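Asks: What follows is a set of structures to go through.
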Structure I
Amino acid sequence: MQFKGKVAVITGANSGIGHECVMQFLAEGAFVAGVDIRTDHMADLQEAAAAAGTEFAFYECDVRDEDAVKAVLASVAERFTGSIDIMLNVAGITVDMPVTRTDKSVYDRVMDVNAGGTFNFCKQAAVYMKRQRSGVIVNTSSVTAQFGTQMGTPYGANKAAILGITRSLAMELAPWHIRVNAVAPGVVNTEMVAKLNDTERESCARSIPLGRLGEASDIAKAMIFLASDGAAYITGATLNVDGGYRPSFVPLPVK
């Protein structure tokens with residue numbers, strides 16, 4: 001119960017890594033506000049909160065809308081302790097298509113949701129954290145920011161942008177005792193990789209020295225660590241949670 005009495009805001013809470021983060025932060029005693037544009041998988045989070053003796057509140061929000069983001073955090077602060085102690089930016093989308101068929105509108109949407117949404121919540125959470133002179137922000141990047149990815153240039157670009165946001169904010173917010181770090185997942189069993197066939201999944205596994213795809217719980221545990229006092233002297237860092245992932249290049253067919 002290391003986060004008992006702390007208020008954590010988690011975007012992308014309806015599914016995948018965000019959903020698992022909510023479950024684990026509730027188990028650690030935090031008051032959790034889950035943010036997502038979808039609401040269909042939220043009932044079990046209320047049950048988890050009750051079992052842990054804490055509270056969960058859900059906020060429907062498009063992370064691209066800064067005014068909506070500001071209103072969400074104001075509501076969270078009013079509902080709980082008046083503070084925002086932990087901000088986890090997990091919400092994200094991806095795209096899988098050749099760059100020559102990727103419209104600028106597709107690129108803009110991926111950037112606006114992933115990097116733009118992260119910026120919006122970092123900016124608004126910082127208002128409360130500076131006032132408190134404390135806080136932790138953990139952003140979600142990806143190993144694609146470091147290694148690149150075929151058929152997904154907008155995704156790799158926004159995940160690299162999130163690393164830039166993380167490092168810059170870590171420097172800017174340090175005088176207020178606010179830590180800002182990022183987690184870079186590898187290939188994780190979520191909706192984003194569910195479309196892979198068995199051959200593709202086996203190929204991914206061969207690129208991972210630990211021999212398996214990651215699970216949402218693996219990423220959530222890393223975020224628990226970075227948000228904890230155990231990481232009190234860590235800021236501006238990126239923690240790869242990827243099983244040692246090192247992609248092998250397989251050229252796409254030339255057409």
Structure II
Amino acid sequence: MPAALSVNLNKVALLRNSRGRNVPDLLEAADAVIAAGAHGITLHPRLDQRHVRFDDVPQMAEHLANSHPGIELNIECEPDPSLLAMVVEVRPHQCTLVPVTPGEVTSDHGWRLPDDAAPLGAAVGQLKAAGIRTSAFADCEPEHVARFADVGVDRVELYTGPYAWAWGTPQQATEQQRVLATAAAATAAGLGLNAGHDLDHHNLVGLRDLAELAEVSIGHALTCRALEVGRDQAVTELLIALGWPPAAPAP
């Protein structure tokens with residue numbers, strides 16, 4: 001089965017925040033991408049609340065539970081106590097733990113193990129005690145990825161920025177092989193596999209045959225593409241790139 005598509009709605013929230021009102025509406029955006037075929041919704045609340053706000057998280061969880069019970073909610077966050085408490089209260093299907101550097105524009109690296117093992121392991125334990133599947137942001141380093149099994153995470157989310165940026169350049173094959181080798185090492189260590197960051201309908205094709213890949217999280221590229229072809233078409237293109245069959249035309 002192809003990897004599931006989880007749509008990250010952070011850029012929708014960022015656009016809403018820039019105007020000071022509830023347009024675009026985050027719940028309506030979730031409805032739209034789900035209707036277009038998305039399998040999950042991702043939110044990444046940050047402490048500065050520059051896109052997803054804290055109150056968005058329980059609202060989205062309740063909305064999905066009531067209106068889309070088969071749709072997975074993935075919350076990305078750093079292991080700050082206030083954020084972890086919110087995640088435990090909401091109890092999403094998955095929490096992806098991401099290291100955050102103050103002032104960063106976006107997430108740009110995975111956890112450094114063993115240096116980050118103590119805070120990461122403590123957060124994983126808290127989440128798993130609440131019955132939440134855990135994932136951790138990991139660089140594509142096949143020689144190091146097995147260390148994530150030691151801290152107890154269920155999955156790793158491969159940071160695919162370098163792979164995405166290399167697509168269509170002479171470095172494409174090198175970066176693609178790095179992703180594939182890291183995926184193989186993660187699987188051998190008993191870790192589930194997600195991927196995300198700058199993936200789009202072009203470079204996803206290079207991951208289509210990665211049978212172990214369970215889920216990809218895509219937001220920025222989808223939002224940018226939606227400005228060109230519309231949101232439904234942007235979702236459809238990603239699903240096709242992942243290997244899902246085209247949706248049947250409406251009667």
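Asks: One of I, II was used to compute Cα Rg over 2.2 N^0.38 Å, for residues 21-68 alone, and the result was 1.14. Which label is that?
Replies: Source structure for this number: II.
Asks: From I, II, which structure was mean count of other Cβ atoms within 10 Å over residues 85-92 = 17.4 calculated on?
Replies: On the way: I: 27.8; II: 17.4.
Source structure for this number: II.
Read-outs: derived from the displayed coordinates by stated rules, not from any lab. Predicted model only: the values in this text are computed from it and were never measured. Cβ atoms are built from the backbone, for glycine too; each structure is taken alone.
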